[in-house]
1. In terms of mean count of other Cβ atoms within 10 Å over residues 170-177, which of structures 1, 2 is highest?
2. Once relative contact order in percent (Cα under 8 Å, 6 or more apart) is calculated for every structure in 1, 2, which label goes with the largest value?
3. Assuming 21.6 is mean count of other Cβ atoms within 10 Å over residues 90-97 as calculated from a single structure, say which of 1, 2 it is.
4. I have 1.7 for distance in nm of label points 7 Å out along Cα→Cβ at positions 234 and 274, calculated from one of the structures 1, 2. Which structure is it?
5. Can you say which of 1, 2 returns 21.2, 73 when Rg and Dmax of the Cα atoms in Å is computed?
Structure 1
Amino acid sequence: MKKNSLFVLFFTVIGIAGAVFSYSCSSESKEVKVSGRKIMVNKVPYMIKGICYHPVPKGSDQRDFAHLTQDLALMVEAGINTIRVYAPIDDKAVLDEIHAAGIKVIVGFGYNQGGKFDILSGTFIDYVNKYKGHEAILLWELGNEYNYHPEWFEGDLKNWYSALNNAAALIHQNDTTHPVTTAHGELPDALALSSCPNIDVWGMNVYRWDNPEEIFSQWRAISTKPMYLSEAGGDSYMTISRDNYKEGVNEKAQADANAKILESVFNNLEVSSGVTLFSFTDGWWKAGNTDTQDPGGWAPNSTGVPYDGTPNEEYWGIVDIDRNKKETYEIVKVNYKR
């Protein structure tokens with residue numbers, strides 16, 4: 001890639017420029033800090049009882065917040081206090097409504113999004129400066145399991161880790177009130193950790209059947225920083241019959257898996273800062289005709305998806321696309337409200 005030195009210079013220039021036109025939102029921002037293994041909001045430990053949220057309606061492949069009010073009501077009922085989004089929400093009214101519901105946001109930035117608030121162009125810092133005063137913001141998140149895609153970085157993950165660390169440093173220069181995280185695919189290795197000292201909180205997308213228990217002791221052994229599961233869970237479709245779960249649509253398989261996964265998370269709070277379960281609503285856009293719900297799909301490192309080892313990409317919601325509650329919704333509610 002051979003752009004690392006340019007990243008530092010470009011990010012610094014962009015950061016200075018971004019600070020010039022930054023503004024504070026109307027509400028006073030709450031301070032989010034890291035203390036040991038804990039995420040602190042106004043000096044109180046914060047436990048992420050979260051959900052991944054990317055609402056795409058039938059017949060579309062684009063995110064749409066038309067159902068936001070209904071979605072937030074369902075989230076509040078389930079005890080959800082955090083949503084994780086894969087792309088920035090550049091709409092203060094949406095963030096205001098999320099904040100009014102008592103929910104915080106982990107804002108994700110992609111590497112190359114055509115220059116729209118992305119890491120490659122440096123425009124992500126424009127968003128940070130624009131919204132860093134908003135009370136809905138919990139964490140800034142850089143990338144989503146890019147360690148599975150060295151081909152995006154000239155075959156060398158060192159290029160990604162350098163860009164990641166530099167981007168985190170730029171956020172720290174511009175915003176001292178919100179930590180920086182990344183959603184890493186599985187447990188970070190020594191290269192990831194040594195290359196990214198500016199990452200404050202490590203998110204991990206972890207699919208280890210219905211038992212992520214070992215990830216917490218593994219993390220304790222290699223780092224003293226906070227961690228959370230940025231993705232975990234199961235889908236509601238079985239491609240085969242297995243472990244007494246029948247082939248086809250199977251909400252019980254999803255509910256049982258999520259119950260065990262959430263139990264593991266909340267039994268390890270000395271290390272874990274919580275989870276953003278994948279995901280809020282089914283996504284009909286992911287594996288076939290956007291007007292129909294189709295089994296199938298593919299995701300990296302996904303053979304650990306319970307209980308068939310297959311990520312049926314359109315069946316992951318705790319509610320379906322019409323916002324009907326699945327069996328797993330009550331499982332989430334019991335765990336998040338206990």
Structure 2
Amino acid sequence: MSEPRVLVLDDDPRPRLDRLTGRAQVAYVDEAALAERLPTADVLLVWNFLSDAVRDAWPGPGARPRWVHTASAGVDRLLSSPELAASETVVTNARGVFDQPIAEYVAGLVLALAKDFRGTWELQRQRRWRHRETFRLGGTRAVVVGSGPIGRAIGRTLKALGVTVTLVGRTERPGDPEFDTVRAIGSLPGLLPEADWVVCVAPLTEESVGLFDHRAFGLMRPDAHFINVGRGQHVVEDDLMDALLAHRLAGAALDVFAQEPLPSDSRLWDVPNLLISPHMSGDTVGWRNDLADQFCDNFDRWVADEPLFNVVDKSLGYVPTGSG
């Protein structure tokens with residue numbers, strides 16, 4: 001039996017795929033050559049997960065990869081290809097790699113906003129001694145929108161800081177062992193006025209585009225804070241700017257944006273009480289090796305004809321809760 005052909009949509013640095021040596025024919029391809037090479041591949045590893053090339057290059061009827069794995073938690077870029085979404089090709093993602101790093105990052109943002117670390121740093125830079133009072137986290141309330149593994153890790157980490165957490169998912173699920181009842185997304189308007197912290201980590205679907213707009217921000221309290229580590233398209237950025245400039249929100253932190261990299265002339269850079277980071281919440285030292293190991297583990301299962309981990313339900317746009 002011939003070795004399976006693994007095509008890698010390239011990025012720098014390349015993945016560490018030594019475990020596939022002698023077991024697969026591994027070829028690297030850039031965006032320009034992807035369409036030509038896709039029909040020759042059994043497996044596609046989307047290492048450059050910020051690329052939209054798969055959407056434009058995915059072949060019509062005929063030969064195509066049987067399995068596509070993306071080195072990211074989000075699969076919206078892949079499923080923007082109607083042909084791929086409708087095909088029998090199995091899609092898997094990197095669920096599990098980013099859970100705790102993103103949870104730690106969100107906890108860091110919450111602490112930074114509550115304790116005004118940015119103000120402390122600025123006063124230090126100015127050599128000014130100015131005593132202030134900051135906010136206590138214990139007893140505050142957080143609404144975490146997104147009930148997958150990342151949202152759950154965020155919820156657990158915030159609970160460890162004394163924050164009461166309500167988890168919001170696609171549908172209501174009573175009897176959750178950690179969060180009592182996972183609330184349905186339809187209940188969000190009733191939850192926002194109670195929240196001190198609103199954290200978005202939802203998958204990007206047609207229903208979640210523009211989820212946080214002027215209506216959502218209008219329901220939040222003026223002393224509340226908003227954090228987005230999901231997808232930039234979850235937020236109507238002009239509406240968030242308006243809320244911050246009018247002091248209808250105390251502050252916000254964005255790690256993802258509708259356009260990335262964020263243009264240098266974007267008005268977001270100058271909005272007061274807004275922390276901006278360059279889509280880095282899940283990227284800790286060694287994260288690329290973790291992604292490569294995860295793909296190789298799944299490749300072992302694929303060649304053994306065993307069920308794959310992290311199979312995406314393409315009709316939902318994410319890995320369903322409880323899936324491997």
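1. The structure with the largest value is 1.
2. Numbers: 1: 20; 2: 14.
By relative contact order in percent (Cα under 8 Å, 6 or more apart), the leading structure of 1, 2 is 1.
3. 2
4. Comparing all candidates, it corresponds to 2.
5. 2
Just so you know, all these numbers are worked out from the coordinates, no wet-lab data involved. Just so we're clear, the structure is a prediction, and the values are computed from it rather than from any experiment. Cβ atoms are built from the backbone, for glycine too; each structure is taken alone.
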